[in-house]
Structure P
Amino acid sequence: MTNRTILITGANRGIGLELTEQFAKDGWQVLACCRSPADAGELQALTEQGTAIEVHTLDVTNYEQMASLADQLRDRPIDILLSNAGIYGSKGASFGEIDAVEWRNVLEVNTIAPLMLVQAFVEQVAASQQKLVAVISSKVGSIADNSSGGSYMYRSSKTAVNQVVKSLSIDLADRGISVISLHPGWVQTDMGGPNAEISTDASVSGLKNILQSAGLAQSGQFIEYDGSSIPW
């Protein structure tokens, strides 16, 4: 059992929902955030199982709402601040078909919101025992790994958020805060699709092991769910 706390965005489905369930089963206090708790039936069901899950309303692009929640939780140390919420954009959009408005929306959710989340909750993280910030990124954001092209909106947003993670790892080091970027694998979720390589359970089990042990030695790294390092 533990008395540690994790805040998870996008906790209503997929990886976020599985992370919420697994951390709660391990005895963590989980602050599960999503845009519409009233529509999050599976998440609400977890709260009825006797585990320590608090559900909070948070649209990660609503920065006034984010600031209000941070103020509400101002006296709660947060050991792990996990930015999980993300969107893909139009999967079939190739060169010559990119919609600029949609691209900006993807960048807002995947790149800008994670930094705003850290700015809002940095004091709670600094007051905790573990002091970890983690962002769910993707291997498709690795420039070194890009051998197939395409996926302009999603790739660029994840490449950019990796740069955010690297800068945060430097800027927050003097406060003892670690910041890492995580690749969950190609997971069988609504975003990953049914033909993905691994189950949500397998991905999250690996991610959880990394999250529970990560510290300053891992800060500034891009890590796959199996613990291996990914080139930027």
Structure Q
Amino acid sequence: MKAAVIVFPGSNCDRDLAVALEMVGFEVSKIWHKDSELERGIDLVAIPGGFSFGDYLRVGAIAANSPICKSIISHAERGGYIVGICNGFQILTETGLLPGALLRNSGLKYICKTVDLNVETANSIFTNKYNPSNVIRLPIAHHDGNYNADVPDIETMRDQDLIAFTYCDNPNGSIENIAGILSSNRRVLGMMPHPERASEKAHGNLDGVGFFKGLVESVSTA
């Protein structure tokens, strides 16, 4: 199984994400944002956290217009798997691969802490190692994690079981306590919390391990 971690100027979680993917068996390559094509045979595109282009203009907006994003959109249109974490989630909304937008935290402050999450669905390759009743703990680190979307989009997400994670105690003002969402074909996930920061014993928390194990097992049998 092959994964591509996309790197932008300001990405700072690309190595963390690559290590987490390699630990479960992915062959990982890093792709610079100015490249125009993904490598052949890529199964999963992973967009890491950080502050692409310094979060100037609007978070994720400049990155979404990088050359590599056309290839990422084509990968999605072919039914490829994509995960965007934190800044990666912001980029996915800016490309239109996921609905809604990430706004400034309601408290207008940067938040860095571990939070409790409800797993809302197990019906995706990203969440199938969890049960819908599970509460997991993952770190967050963001200034613009306040997810918002139009009422019809929220209703569609509810009706089609596309809300992947919600906050138990909403830290940033996100509508419906949303922490992560799925695309309509369930193959693209955007989430603000960082499972890659809860995937080794040294982290003091292994709640992110199931996320990556579910990914590699599902991709290998797809």
Structure R
Amino acid sequence: MKIESDETYIVTGGAGAIAEHIARTFREAGARLVLVDVDNDRLHDRAADLGALALAADLTRPEDVEKTFDQAIAEVGAIHGLIHTTGGFAMAPATDSSPELYDRMLDLNLRTLVNTARVILPHFLEHGSGFLAAFSAAPAWNRKGGAGMSVYAAAKAAVATYLGALNDELAPRGIRTAVVYPMGAVDTPANRRSMPDVDPSTWIDPGEIAQALLFAATRGHRGRLEDIAVYPTERPAED
């Protein structure tokens, strides 16, 4: 799977663990990259390693998104795709939910997506094409399994419903969307630290998520992939 050498993809949450695999996979396939995240050393180091443009932004702030995306377009030209990995997770029983938890989960998972889509979609429409992908979660796919994380599950369901609505609205105008559903734990450094007694070989390889996204991004309009459920293995890998 190859991407035309003049195509540019924005990866939000660009300093994150899953974003690293996505960015590297798309770069190896030929894409130019813009990595967007809060300003930190890891973002800039990763961008330098991949020959990408690094831009710092708080995506919960519409003015930050507008300024950052205007700068990206000014520096690299047309944007062909946006992969939104920005998000957040929190466990909390429904009886312990708070307004602060609600705001945090909806801001990180949905507001950041809506803010970025509001800015990038007119650009896609101007060029007659574009690919927009974001991450939901297993409870949204299954409509169950969200015990102990109801607000997070609701936020991720909202992400999926929002992208589905965008697809209905904009697919006839050349815009393609995809929702990624990791159907289990993803093998990231943070998950390894938080679950040291669990065998990570049974978790989802983030490289497989990246390959699935690349496949979706390179499909034509007669073979669109709108929902991507990625499952972990059912048993530990053999030596």
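The table for this structure:
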| quantity | calculated |
| --- | --- |
| Structures P, Q, R, by distance in nm of label points 7 Å out along Cα→Cβ at positions 34 and 130: label with the highest value | Q |
| Read-out helix-only ellipticity at 222 nm (-39500 (n - 2.57) for each DSSP H run of 4 or more, over all residues; to 500), computed value -7000, structure in P, Q, R | Q |
| Value 17.1, calculated as mean count of other Cβ atoms within 10 Å over residues 26-33, assigned to which of P, Q, R | Q |
| Comparison of P, Q, R - label where distance in nm of label points 7 Å out along Cα→Cβ at positions 10 and 90 is highest | R |
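Every number in this text was worked out from the coordinates using simple rules, so none of it is lab data. Only a predicted model underlies this, so the values are computations on that prediction, with no experimental measurement involved. Cβ atoms are built from the backbone, for glycine too; each structure is taken alone.
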